Structure I
Amino acid sequence: MMHDDQRKQAISAYEQAYSASDFEVIQARYRKKLLLELFEKYQPKHVLEVGCGWDTIANHWQGFESLTVVEPGPQFAEKARKDTAQLAGAQVIEAFLESSHLGKPDPAYDLILLSSLLHEVPDAKALLASAKALAGQNTVIHINVPNALSMHRLLAVEMGLMDSVYAQSALQKSFNQPRIFDLKQLKVLAKELGLQVLEAGSFLVKPFTHHQMMTLMQQGLLTQEMLDGLWQLARHFPENGSEIYVNLKLED
């Protein structure tokens, strides 16, 4: 298992790489769109956000009574503190969830967010187990991660550029991402930990790599209308969007 100092170095490298990836900003925008649909559906009042990155959910949804943000990246945590400074009931803890010393709250969290996170940590099962330990019987645990079966990865395999959709890409290496999941693997992981799947799917079909998508946008060949169409296209290819998600709860 990676020691805390090694994990902090990895987080620092990720902060820098994330800031340098232009299309990741677009990807994050659609990721937030998915989260806002989740919030609209469940109307959570007590929220735990694990790994907020540059843009805590508090910037987009403030219908909560309490929000706890656990973020190990010092730059990300500082940004979250500034973004939530005027919000009653919000706190930011700069730590890894496993070492945050959080106890199960009363009332229980309505929603625990593990957004764009599980694929980055050295032990995904341990992180999810830590989240489960903080969940009540009615808590929804949301996970989203990049998709091994994304259209652009399938295309790379068919072009002979990758041996497998599960191979580590150059972007993953720059982000220190040790693995990539498909929906089946996420569901198996949930089952191993005694969690049941409420909903699952994918979003934003991405035919090309981040760099290629950004180049097309800069050349005016990929418009906002087309991006919105690629978001809708995932309805027809539920396992092949650029990212996948599962909503989980404790087994009855």
Structure II
Amino acid sequence: MADPSLTVLLLLGVAALAAGFVDAVVGGGGLIQLPALLLGLPNAAPINVLATNKLSSICGTATSASTYYRRVRPDPRTFVPLAVLAFGGSALGAFVASHIPSSAFSPIILAALVLVGTWVVFRPSLGERTLLRFSGHRHTLAAMGVGVAVGFYDGALGPGTGSFLVIGLVGLLGYSFLEASAKARIANVATNLAALVVFIPQGGVIWKVGLVMGACNLVGGYAGARTAVARGARFVRVFFILVVSGFVIRIGGELLGLWG
């Protein structure tokens, strides 16, 4: 495919900047970045779009994960098994990505987002502070279950992965939104890396586009993580509701044919 114009690269960079910020706070930056890539690179193969998105995303998630780790100090007894199983699930999902039509995911994602958003709205105390539901091996197994399930989805398609990680850690394990976001970013680094391990040998990455977007995603990720840490769990919760609402409108509109 031909190199994108400077204008297209700049617009993709702006999308990546916004995606990095959203991803760092509550996840879901792929729901901004993937449509931008599809619009900006209409002749690219699906694997090129997915792989380039992963390269951009890992720049932002690595930066935000580092920022969260220094400031929140998440418990490694949770994020290590979460990240390891997420890596394995993502690698498996990336291998089967070419065999699963993306159209099959949209109705499931929409239903999940509606349920999750409604649950968070009507439970205002959810995620305000950490009240762990399990201990010992049960806690580790729950974290591993979240990691492998969401990791597989991330490798196969990806948009909304961070949001699903956050709500899994908040709703199932009992973490606050801020602590869940910190752990989700670390797991997201693992899922992005696993997908790239599969995609790069296949020549999937469009390096020029991915590196430009990655630099912008990095800036957005750093700003988002700093903002979330400074503002706390209540801000992350409100931002989560706003982001999920936006995703529901966008995906619902696509399914109804409102966006063309």
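Where a number appears in this text, it was derived from the coordinates with a stated rule and is not lab data. Not measured: the values here are computed from a predicted model. Cβ atoms are built from the backbone, for glycine too; each structure is taken alone.
Miscellaneous remarks
- Taking FRET efficiency 1/(1 + (r/R0)^6) of positions 50 and 138 (r between Cβ atoms, R0 = 25 Å, to 0.05) as the measure, the highest value among I, II is held by I.
- For relative contact order in percent (Cα under 8 Å, 6 or more apart) computed as 39, the structure of I, II it came from: II
- Answer label among I, II for the case where mean count of other Cβ atoms within 10 Å over residues 66-73, calculated from the coordinates, equals 23.6: I
- Entry that produces 4.6 once distance in nm of label points 7 Å out along Cα→Cβ at positions 202 and 234 is calculated, selected from I, II: II
- In this comparison of I, II, the computed figure -26000 for helix-only ellipticity at 222 nm (-39500 (n - 2.57) for each DSSP H run of 4 or more, over all residues; to 500) is attributed to II.
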